[in-house]
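These notes open a run of structures that come right after.
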Structure I
Amino acid sequence: MNRRKFLQAAGIGSFATWAARALGAERPAGKAPSNPLLQEHRRRDRLTLVDERRQGDLARRLPKWRGFNLLEKFNVGNNQPFVEDDFRWMAEWGFDFVRLPMDYRCWTDSKDPYQLKEKVLAEIDQAVEFGKKHGIHVSLNLHRAPGYTVAQPPEKLDLWTSEEAQKQFDFQWSHFARRYAGIPPAQLSFNLVNEPARIPADAYAKVVRRVVAAIRKEDPKRLVIADGLSWGSDPVFELADLGVAQATRGYFPMPISHYQASWVQGERFARPTWPLREGNRTIDREVLRKERIEPWKKLEAKGVGVMVGEWGAFNKTPHDVVLAWARDYLELWKEAGWGWALWNFRGSFGILDSGRADVAYEDFRGHKLDKKLLDLLRQYG
């Protein structure tokens, strides 16, 4: 699909037309909508997705999205097109959200950071189109951005202090804003940069305000989501007046979510239980509420929408522990009214092909399905 046809197909001129179609308004009589969660969100959230006058409500009160992270462009070394079946199966199971954590090097010329590869960008266009087709919101994220990443190797520039890194960051998001201008914010959002570390809040806020201004110059209505500080753990009150939503994480406590995960030296953790005993402290549901929900509810009270951009547990964590821990988080997020995206869909944290030794997998269209985890997620959908 060429660029012009893609933008036409994406409904650039009509928010109401796209949303009505996604909600099933144009389906033949008597048939169920392809994604019943969209209808449910309209009823439960009292947020009418087809009303253009309320687009600004999205950043102040995000829909209770439920979905997954898809990793086809997570790293330049494994730069693959997105897979439509992922979107189709999510919709069939009642999910309505995907986050695409991406490495900007996938589409950026290694010798010229201001030259982009159209062939790769067209694959991102295709993912946006898959979302539209199957009634799933797509959130684009720079997991590796010019000047910052939590992955290895580190970036040569520093996004928080380097003018050149900030120029490149602005360039990336300005391009996406221009490229997708007019696509409904209920269909597409921008999640700026993955998990900023423990940097000064004013330094982070300065970069975010700058790039949001660049985005809004191209597309004033684009929904923007900023990750919290301390790798997504801490709300950023310094951004509360900016009209952007914020995303937290669901990886606490790490001895459960990253047990035996080599990239965080998870071999040092003892075999976990839930609740988790650490020294003289017991971490349970009430600790999750106090430490991971209540600080973010204070941010939400200031008119900032909140969601959980990533969460999940590595495949070495005992499955019964994962399910018990996940249930407590899901119940807390349901009480809070927050959406979430599991890391990941296919892979070691996911519901398909996760490679756990203690799961009786079901065969699903050539994949190994963790039916117990899927059923738990659907219960809170």
Structure II
Amino acid sequence: MYRVNDAYIGGQRISNVFNEQDEVRHAQRVKPIKNLYNLSRLVEKEPHIRRTLSLLMKKLEKLCGGEACSMDRLIAFFAWDRGFLRKEQDIGNQITASKSSLYYFAPICQIPWLDGLLDKNPIMRIGPKQLEVSILRAQEAVERRRASSAAEKATPQEELPPCFLDNFCEDEKVDNFQVVDWLLPNVLAGSDTTTWTLCEIMFCLAKNPENHRRLVAELDEGHLELPAHYEDVKDLPYLSAVISEALRYVPGIPFNLERKVPAGGFNLDSDTFLPAGTVVGINPGVTAWNKSIFGEDADCWNANRWLQQPNESEADWRARRNKMDKTVDFSFGSGSRKCLGSELSKLVILLTIATVYSRYDFVLEDTRSNWQIHNAWFMYMNNMRMKVSSR
């Protein structure tokens, strides 16, 4: 399935960090950047997130008391790029192109031989060009950064921590191709899970007033400085419960992440042996609704499941919570192939929900409406119209 995600430029396939299947080459490609996605390093970049959150708050202030807006669209702009949010535009149709490529990838990765007849057809290509567009845009960004003079960089933004590109663009030993390769995961898949999870939380809280009330009460009790700081919100139990439930209820990637059984094979159970090379996968959308792990109401939204229950001992709750956390986290992959940006996405979600629900109330324009969602590798929310009011 992964070769479908190759770029096709000048008649040549070009893999990326996500779909590189050779374990040695993959390790070589991610080693220089892997530590940048550790939570401790990401928290250093918190001022960048809070700066964008300040802009989001300005946009929400203008919506207070007015007509309903397409909240899914506004959240997508926020998650994609500060420039998108500032202009409230899909600049260069990048969001549209990204969706188009994933609407192609989702079905074709399940029937990968079709890709040779469609997008990788050497005679006439029939398919999206998002990968090529993303590579070119990443290349332009690297070239602009490297061409920037010290005077051009001397802006108020200089007081912020270095951004991703600053780690490499001044290193003459690193060529542009390498930097583009490292930058691509941010461009190709840096916002979709974040957008979906934020929209899911906002929709489900609007549909579950008791969960909404408990979250707001916890945030109010904290008297948070806004935009929220990580240190102030990282240990808030109900905020954590809401986010964990969103990541569980409808995972951002409800597709099998295929893997191959290693040499020697694997005994699945007493009656089933999987020989080496067998392609296996588990759909997070199935494991997340496992009633033996999440309870009899696993097919329902319930943030309270993540809290210690009446008559439940501390030890029993921690064991149950640990099992639920591991099951949900598995949707991001595991081991050396775990999604590089999973901690970044969680950090953005944490700060965003803490910030906006400390200041605003959100209600659905039509309280009887159900969500309009589409599974195209990532989950997409459509036409989520909400009204905003100041608290």
- Item | Answer label among I, II for the case where Rg/Rh (Cα atoms, Kirkwood Rh), for residues 135-302 alone, calculated from the coordinates, equals 1.09 | II
- Item | For distance in nm of label points 7 Å out along Cα→Cβ at positions 295 and 367 computed as 2.4, the structure of I, II it came from | II
- Origin of the value 24, where relative contact order in percent (Cα under 8 Å, 6 or more apart) was derived from one of I, II: II
- Note on the structure: Calculated from one of I, II, log10 I(q)/I(0) by the Debye sum over Cα atoms at q = 0.13 Å⁻¹ reads -1.24, and the structure in question is II
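To test your reading of the models, identify which of I, II gives -15000 for helix-only ellipticity at 222 nm (-39500 (n - 2.57) for each DSSP H run of 4 or more, over all residues; to 500) when calculated. If you can, show how the numbers build up before the last one.
Values: I: -10500; II: -15000.
Computed on structure II.
Only the coordinates and a few stated rules stand behind these numbers; no lab work does. Note that the coordinates shown come from a computational prediction; the quantities given were computed from them, not determined experimentally. Cβ atoms are built from the backbone, for glycine too; each structure is taken alone.
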